[in-house]
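What follows draws every value from the coordinates through simple rules; no lab data is involved. If you're wondering where the values come from, they're calculated on a predicted model, not measured in any experiment. Cβ atoms are built from the backbone, for glycine too; each structure is taken alone.
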Structure P
Amino acid sequence: MIPFSEVLKTVEKAFKLIEMIAEQPMTFTEMMMKADSNKATIHRFLSTFEQLGYVTKDHQEKYYLSQQWFQIALKASSHLDLLPIARPYLESITETVKESTFLALLAGDQVQYVEKIESKSAARIVVNIGQKAPLYCVASGKVYLAHLDEKQLQKYLHRNELKPCTENTITSKQALLMELKQIRTNGYAIDNEEWEKGLKGISFPIFNARQELVCALSISGLSYRFNEDVVKQAITLGLDAVKEISLRLGFTNVNVI
């Protein structure tokens with residue numbers, strides 16, 4: 001097994017090469033003269049970057065950073081803006097309904113929780129920052145699935161088996177597609193003990209100025225406390241919150257929320 005210190009050195013060299021190309025596009029020969037890496041290492045890095053679409057080469061054999069870095073910067077910027085804007089809304093909802101609230105980002109075929117305001121109740125849902133969950137069986141994940149285009153959605157369904165996490169998990173692709181249609185109509189998704197027994201959640205989409213779904217806001221708690229009145233209140237508060245957050249992020253078509 002490669003020592004962790006060696007892995008870190010390799011990653012550091014890779015990023016130094018990226019920074020070098022960002023500062024000034026250059027040929028392979030120019031990189032060899034400037035980089036603190038041997039020919040084989042530079043070639044391996046460049047081949048990997050090209051395969052992943054992060055580096056491109058022009059007719060003069062000079063390497064440039066691709067548009068993917070720009071897209072990453074845009075996404076990172078929108079998320080950095082999002083957290084301080086959204087947090088007061090999470091705090092207000094948690095204070096009102098006495099249940100935990102979360103922000104979740106898309107992470108491949110999962111969602112990843114990046115912010116939370118926990119309920120003060122002794123018995124409450126426990127989700128750690130950075131924790132991930134499958135898209136098809138949590139409310140925030142279903143929000144993301146509902147807003148994929150048809151091609152992306154079919155690719156997701158082809159890649160993923162809808163394995164049961166509880167007896168309530170939707171395991172039929174047809175049933176999931178019907179639910180996603182309803183989510184788009186309602187403007188929110190519900191997790192009815194589909195990921196973990198005893199837990200329920202409601203999630204809502206947040207959009208940015210480019211009309212993109214950038215985050216999902218969720219209200220989650222123990223099932224026995226999620227009675228009809230709490231659910232109605234949570235839906236009203238959640239829909240109002242994501243409309244306001246989306247507007248502050250520059251989204252204009254709030255009628256779709």
Structure Q
Amino acid sequence: MRSAVEERWFYPRWKRGVSSDGPDKRPLAEPYTYDQNPENGPEGWSKLDHQWKICNHGKLQSPIDLTRGRVSRVHDEAWKIHHKPAEAVIMSRGHDIMVSWKGDAGKMMIDHTEFKLVQCHWHSPSEHTINRTRYDMELHMVHTSAQSQTAVIAVLYKLGRPNEFLTTLQNEIKTVGKEEKKLGIVDPRTIGFHTDKFYRYVGSLTAPPCTEGVIWTVVKKVNTVSMEQLAALREAVDDGFERNSRPVQDTNGRSVWLYETNV
């Protein structure tokens with residue numbers, strides 16, 4: 001049986017929004033880690049702050065495994081994305097590196113709701129898995145609506161050719177700090193991902209406070225990133241750990257849809 005949140009958002013149309021704070025609202029200094037330590041690692045996040053209880057007790061948590069047998073196929077019109085260049089800054093949030101757009105970086109549409117691009121950040125290894133395969137990196141493009149709803153595009157990466165978007169940022173990543181550093185104009189379109197096939201489901205933020213009601217769109221086509229680029233991102237995250245990805249969460253019977261669009 002679907003939850004109330006799924007009934008509001010899910011196929012055939014996403015009806016009404018569920019408010020949640022985007023990941024860019026997280027404080028810089030947080031007691032949580034991605035270590036497997038039960039005290040402050042993912043299994044213990046709910047014990048660190050009473051407002052984080054849902055992290056370990058929610059029913060719509062992310063990330064999840066996108067298993068072929070649990071996915072329903074949907075044929076739909078082209079995915080409406082209109083990103084564009086805008087002023088941006090870069091900073092370290094302690095657990096990840098974030099590029100935040102200060103100008104209008106464009107939008108995407110889900111049903112008739114407009115979600116504006118706010119920021120992107122990286123996790124390694126990937127948080128979402130496809131048929132239980134965990135990839136080397138995952139990029140999250142965070143969008144918010146006028147009603148403070150959150151929608152995230154996730155792009156998965158495997159080791160291979162250098163990533164164009166990271167190439168444009170390589171010098172800034174090497175010198176990134178906890179204060180915002182201006183990047184000038186940054187074009188999010190250079191992230192470059194396929195829009196003809198993607199998974200969609202209702203989940204949560206993948207870090208505290210783990211707010212539920214987030215619309216996830218996970219691109220099916222896996223991109224590539226070089227070993228040097230991946231290492232540079234990990235070195236820039238000064239948290240003392242080798243990874244900044246949350247373990248896969250139970251689906252709890254949620255619907256997951258694979259959209260195949262007419263492009």
Structure R
Amino acid sequence: MFSLDYVTKGLKVHEVYYSDNILSIYNENIKNKKYDILKCYQVNEKLLGLVDFHTLHIDLNQPIDSIFSSFSQTTRNEVKRNINKDEVDYIIVEDVSVKELDDFMLMFQEFVKFKNLDVDIDNLYLSLKRNLKNIVFFKGVFNDEIIVFNIYLKDSLRARLKCSVSIRSDDKVKRNLIGRTNRGICFKAIEYFKDKGYSIFDLGGISLSDDKDKKNIDSFKSKFGGVLITEYEGNIPLSLKAKMVFSLYDIIKKLK
């Protein structure tokens with residue numbers, strides 16, 4: 001677990017990631033009245049205001065061969081070819097700077113525009129910037145060009161895929177290379193975090209949706225094995241001021 005505090009729009013926020021005792025944190029915040037909002041990411045109990053978040057966890061306490069053997073056969077073959085034959089360089093950045101984050105966001109903006117994704121880029125940037133000390137970058141580089149770029153958000157036990165970006169190409173050979181690198185970089189991250197002593201590799205969410213694009217992402221992630229886990233996320237208003245803001249926001253949404 002890790003947490004951070006900040007102020008946004010005049011509201012004091014206590015943000016918590018991966019807590020296995022969120023009820024205790026909630027009760028403590030109710031008692032001390034220090035914050036307006038308790039913002040939860042993948043916590044262990046569904047308190048009022050939180051919603052289900054489904055994801056896949058890979059147990060990093062297993063031998064690496066066991067983890068690899070749980071991949072689908074196609075994924076294993078793609079990973080082997082990518083690592084052994086594709087001449088892709090994997091660059092890992094542990095101490096991420098604001099400049100490096102800015103460079104990633106430029107690439108991410110182009111990716112979002114191309115894929116027509118509904119992403120609040122400004123909010124994502126602020127969140128990543130606040131959490132720089134808990135971020136690790138993974139880059140897949142081919143011929144001096146970044147073709148795949150992943151961000152992992154970590155505490156002391158868990159590494160969670162936060163963002164994944166790849167470049168677009170009209171060339172079929174290059175598209176296939178990018179696809180293999182997406183798989184290869186995921187395996188490299190699994191190896192890295194296992195070697196660092198982490199216990200959980202979190203694939204960053206499963207939608208369980210019938211939407212075609214989301215199903216394709218779910219399928220990609222599921223090919224790495226793992227166990228389906230349900231955790232909980234959302235914002236819990238703690239103060240009267242926050243409750244009034246949330247109520248007003250709900251009214252505005254209903255009027256749209």
Checklist entry - Given structures P, Q, R, which gives the highest value for mean count of other Cβ atoms within 10 Å over residues 150-157? => result Q
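For relative contact order in percent (Cα under 8 Å, 6 or more apart), find whichever of P, Q, R sits highest and give me its label. Write down the numbers at each step before the final one.
On the way: P: 15; Q: 28; R: 31.
If we compare relative contact order in percent (Cα under 8 Å, 6 or more apart) over P, Q, R, the biggest value is for R.
Can you tell which of P, Q, R yields 25, 23, 18 when semi-axes √(5λ) of the Cα gyration tensor in Å is derived from it?
Working: P: 41, 20, 19; Q: 25, 23, 18; R: 34, 21, 18.
Here the read-out was taken from Q.
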Checklist entry - With helix-only ellipticity at 222 nm (-39500 (n - 2.57) for each DSSP H run of 4 or more, over all residues; to 500) derived from the coordinates and found to be -13500, which of P, Q, R does the value describe? => result R
Checklist entry - For which of the structures P, Q, R does the calculation of distance in nm of label points 7 Å out along Cα→Cβ at positions 62 and 182 return 3.2? => result Q
